[in-house]
Every structure is written in C-alpha cells, then in structure tokens.
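S.K.: Please find the structures below.
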Structure 1
Amino acid sequence: MTVEEIVENFELLDDWEERYRYIIDLGKKLAPLPDEMKVESALVPGCISRVWLHCTTAPAVGAERDGAKGLGAMGDLLHFQADSDAIIVKGLVAIVLSLYDAKTADEILTLDVSDLFDRLDLGNQLSANRRNGFVSMLGQIRAFAQQHAN
C-alpha cells in the first residue's frame, strides 16, 4: 500500500476512532519479526514502545552491478522489516514502511515526508512520545540510507 492510498483512506474515515482502527488494521497486516530478530541492537532509540528495525539491501531488477559487491551497491534497494510491541505503534510502523521500503538510498534521502503528519492529521492526535518515536524511526531509516548512499 502506498502513502497516497493511506492518505485517501484516512480522508474517507469520519472520526479518529475509525482512523485508529485503520492504523491498528495496518499494523495487523504487517509481517511480524521472528523472535531472533527482536534484539537490543535493532531497537529504535527514542521510542517509548519497543520498535525493532532491520535493513537489508538487494539489487534492483535490471540494476547494473559491474562487479559491485556488498551492501549499498549502486542500484540496490533498501528493504526494511520492523515490528513493535504496541498495536498503535505497529500501525505507524506499517505507514513508515509503506514510505521507505524497496527504495534506493538516494530516493530515501530525497523523500520529503515533512507534511505527512499534517496530511494524516497525526500531529494533533498522537501523544508527544509517539510523535517522537515516529520521528526517531524516520531518522533511523535515513541513517541506514546515508550508510548505503552512492
């Protein structure tokens, strides 16, 4: 699901109770992380709830490799897996992954999501702690992208 689809679905919902149910449903559709991936080193700093985030890379279909090896080679896509122990946060994680999964590092670094909170009206509905965790997760994804930027 794309962010545009999420925004459109939000606009169809009349009140925040329905929107919270929608966020929870997005979280339920998110593939859970295996327990062995729920390690301390994968925790996103700044989140009150526990959020684990992993990043892997894979070549884009048709990407020119020219002998490039390892993570972050030109044309590689960053793939994210994440999970949370809180149901609302897991839904927010699903929204974040819809933004960033399967994009190149350069695409991630140029993606402007500053208006996402306004478009979804999350800034007025989420607690300061959840907003801070959301921003922290975005920062962690950008840090992964910077590590793999060309």
Structure 2
Amino acid sequence: MSFELRQGNLFEQIDLDGLGQGTNLYGKMFAGIAAVFYKQYPEMFKEYKLGCDFRIFKPGDVHHYQDPTTGKHIFNMFSQDYPGPNAKIEWLRASLKEALALCETVGCLSLGCPMIGAGIGSLNPDDVLEVFKEAGEGSSVKLVVCVL
C-alpha cells in the first residue's frame, strides 16, 4: 500500500493499529525503545520471554501479541540474535515481511515501527530505510517508520 516516514514518538501515533520493534532471541528487552515496549506491554513481554526461553523463535520470525485492553497489535521482529550491535539486515527483511503478512491476517491496517536495527543493532540507516520502503510498496498494510 504505502510507506511513510514520520517525525515523532512512535507511541503517540494514535492512528496506527499495530506497533513493531526489533527484538533478540534471548528474551532481553531492557534498552532503547524495547524498554518502552517492555514497560508499556508487560504481558506481551512475558509471552515473548517464554517463547525465547523455550527457543520457539528463530531469526526472521515474528511474535504477535494483541493487547486485550486497547486492541493494539504488537509485532516483535527477530532482527538480531543477541542484544547489542548484532542486527542483520536479512533478518529484518524476513521478519518485516512476516509481520506485514500477519497484519493482513489479523486485520491490522497500519503498522508503525522505529528504525529497527539502526541504533543499538548497528545497521546502516539507509539500508534499513530501503528495507522498509520495499516492504511497504509490496503490502496492503500502511507501513509507517517513526523517527524522533
């Protein structure tokens, strides 16, 4: 459908049905924007952590959670193995593609994300933007990347 680059706080974008973030396979969500997701959606974190503990996820997978109170969809995209500067652009590409497919399945019409992997994950911001643009053009879901 479309790709949009937007200035502003991801959590203040009330027009978005879903929020996505880059995550690791070790159940760690205590730095960067992940720490905000952790605090804002503690039940989501519990599900994510349990899946990591039991090694359910692999690179490029997505953990989907829908908040029972707000109905907001959360998509944890496994773009890195271990926390820190370990994100992989191919894992981001695969997990973003899966997240958009899941959005279509669950009726989530718009997905907002930060610049996944371009901060702590150490990916090149231009490469990350290109992945988002390509994914947005090939999807019926409105894809919004928020930058501060």
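S.K.: A value of 36, 36, 27 was computed for Cα extents along the principal axes in Å; which of 1, 2 is the source structure? Present the calculation step by step, with values, prior to reporting the outcome.
M.R.: On the way: 1: 53, 32, 24; 2: 36, 36, 27.
It must be structure 2, since only it matches.
S.K.: Okay, moving on. If helix-only ellipticity at 222 nm (-39500 (n - 2.57) for each DSSP H run of 4 or more, over all residues; to 500) computes to -11000, which of 1, 2 did it come from?
M.R.: On the way: 1: -14500; 2: -11000.
It must be structure 2, since only it matches.
S.K.: Where is mean count of other Cβ atoms within 10 Å over residues 29-36 largest, in which of 1, 2?
M.R.: Between 1, 2, the highest calculated value is found for 2.
S.K.: Looking just at distance in nm of label points 7 Å out along Cα→Cβ at positions 53 and 85, which of the labels 1, 2 belongs to the structure with the highest value?
M.R.: Checked 1, 2; max of distance in nm of label points 7 Å out along Cα→Cβ at positions 53 and 85 sits with 2.
S.K.: Once distance in nm of label points 7 Å out along Cα→Cβ at positions 13 and 61 is calculated for every structure in 1, 2, which label goes with the largest value?
M.R.: With respect to distance in nm of label points 7 Å out along Cα→Cβ at positions 13 and 61, the highest-scoring structure among 1, 2 is 1.
S.K.: Then there's this: Out of 1, 2, which one gives 36 for relative contact order in percent (Cα under 8 Å, 6 or more apart) as computed from the coordinates?
M.R.: 2
S.K.: Then there's this: Quick check for you: by distance in nm of label points 7 Å out along Cα→Cβ at positions 37 and 133, which of 1, 2 is greatest?
M.R.: Across 1, 2, distance in nm of label points 7 Å out along Cα→Cβ at positions 37 and 133 peaks for 2.
No value in this document is a laboratory result; all are computed from the given coordinates. Only a predicted model underlies this, so the values are computations on that prediction, with no experimental measurement involved. Cβ atoms are built from the backbone, for glycine too; each structure is taken alone.
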